[in-house]
Structure I
Amino acid sequence: MIIWGMGGEISTFVDYMDSLDKDYKLIFFDNRGTGRTDMPDEHYSIEMMAEDTISLIDEIGIKSAHVLGISMGSRIAIVMAAKHPERVKSLILNVAAAGFPDMYKSILDVSLENMDLREKLLRKTGIVFIQKYPPNPESFLRQLKAMADFNGRDYLGKIKASTLIINGTKDQLAPMELTEELALGISDVKLVLVDEGHYFAALKPELLIKHSLEFMKEIETKTV
């Protein structure tokens, strides 16, 4: 199961993960607020989106899955693994953190209160809105606020699944101090660092796919 990041929708990214399909049945979906999923006019939270995901796998009859969470999706995956451990065979966290950099959170809070800065923020992230099934500006900002408000530190010690963290050393949204915090908080964890920024899953998907496949096969071998 692949849980995408903020503002992303599956038709944009599905081809990147094509090579995973040879060995695994893939589950792709759009989080609330983007793609072809509803964009309700209400507050969003990471916990809410985690429960959305559990409801989805209930609906399609999946008891447990390897879960790959990317950026905002990593936060959703953390909550799933902590609150529903029986549903997560293994956990892969990409460009992940349990929190949000304080500097960017301050910028976001100011931007949301100032209409001119808010519009500037939306223009800066304009690439999100040229996807085939984009979020609307309001739902995008609700996702962004949900990610910025999320504090997943108390969940880390509750994660029982074997976990792989694949983060970039040049990632400003998941900087090294947050990467280290994440790795130290999970008991059964493997950390892989690549010399890339926040968007390497899209720019160099082979890096994510290679390590993810190796890790999942290790897990499958252990459980046979």
Structure II
Amino acid sequence: MRPETEALLAAARVDPQVLALRPDYRALLLVVEGLEPGPSDAASEELLVRAERAAMTALDGRAVEDLPHVAAWREAYRAFGAKPQRTRNSLEALLRRAAGGLPRVNRLTDVYNAVSVLHSVPVGGEDLDRYAGAPQLVRAAGDEPFDTVDAGEPVVEHPEAGEVVWRDEVAVTCRRWNWRQGRRTALRDDTVSALFVLDALEPLDDAALLAAGDELAAHLGRLGSDVRTARRLVGRS
């Protein structure tokens, strides 16, 4: 693992204002280097199919919003003023797509989407080589830039004051905790180093969060001949 990667993980932080909002919050940060880009393959397809089946089993006779971890994230969104029925956390968004088929993007994205569904945990992925400084989870001032797409065109937006956002030293990288990621640091078809963020609230405990990270690391380990990983748990101490 590169020294700068180790420094990035050591400097990552969750702002106390976020923990005041949700004292039960934890994030597992997983850095993966040495990835070899590639399209969706038989292994990622098998994993996605397993995730789709798991989602159907979990949702048998239940609404998505009634699943315990989804419900907890809906409460967290309301706590900072977001409307979860309009801006869904990434886990809920994937679960709602499972019946019609999860997206097939590339093997890197396919793996982390599948692990998100299998472990009922929101997972975000960033291109580490396009990241500037350490990841920080903060409540926004409201003037931070966020590069996204609107009607097919690139635009710069700003989060609402008090919104929970991930950011680096340059700008917001993910709005509303785990709702929408920005363009600058998004995973791409040529990504070789990545940062994954696995978000947890009660009732998901640390053991379940770490198990999700273990499975994600295991599947990513096959995406290169020299894949290296490092991780850190941040948030509630």
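Thinking only about Kirkwood radius over Cα pairs in Å, for residues 114-201 alone, which of I, II has the largest value?
On the way: I: 15.3; II: 13.5.
Between I, II, the highest calculated value is found for I.
Could you figure out which one of I, II the value 1.00 for FRET efficiency 1/(1 + (r/R0)^6) of positions 58 and 98 (r between Cβ atoms, R0 = 30 Å, to 0.05) was computed from?
Numbers: I: 0.70; II: 1.00.
Here the read-out was taken from II.
With relative contact order in percent (Cα under 8 Å, 6 or more apart) coming out at 36, pick the structure among I, II it was computed from. Please list the in-between numbers first.
Numbers: I: 24; II: 36.
Computing relative contact order in percent (Cα under 8 Å, 6 or more apart) on every structure in I, II gives 36 only for II.
For structures I, II, calculate mean count of other Cβ atoms within 10 Å over residues 90-97 and state which one comes out highest.
Values: I: 27.5; II: 20.5.
Largest value of mean count of other Cβ atoms within 10 Å over residues 90-97: I.
Have a look at I, II and say which one yields -10500 for helix-only ellipticity at 222 nm (-39500 (n - 2.57) for each DSSP H run of 4 or more, over all residues; to 500), as calculated. Intermediate values should be presented prior to the final figure.
Numbers: I: -13500; II: -10500.
Corresponding structure: II.
Once distance in nm of label points 7 Å out along Cα→Cβ at positions 50 and 194 is calculated for all of I, II, which comes out largest? Before the final figure, lay out each step's value.
Values: I: 2.6; II: 1.6.
Largest calculated value belongs to I.
In terms of FRET efficiency 1/(1 + (r/R0)^6) of positions 162 and 210 (r between Cβ atoms, R0 = 35 Å, to 0.05), which of structures I, II is highest? List each step's numbers first, then the result.
Values: I: 1.00; II: 0.70.
Structure I comes out on top.
Where a number appears in this text, it was derived from the coordinates with a stated rule and is not lab data. Worth saying up front: this structure is predicted, and the values here are computed from it rather than measured. Cβ atoms are built from the backbone, for glycine too; each structure is taken alone.
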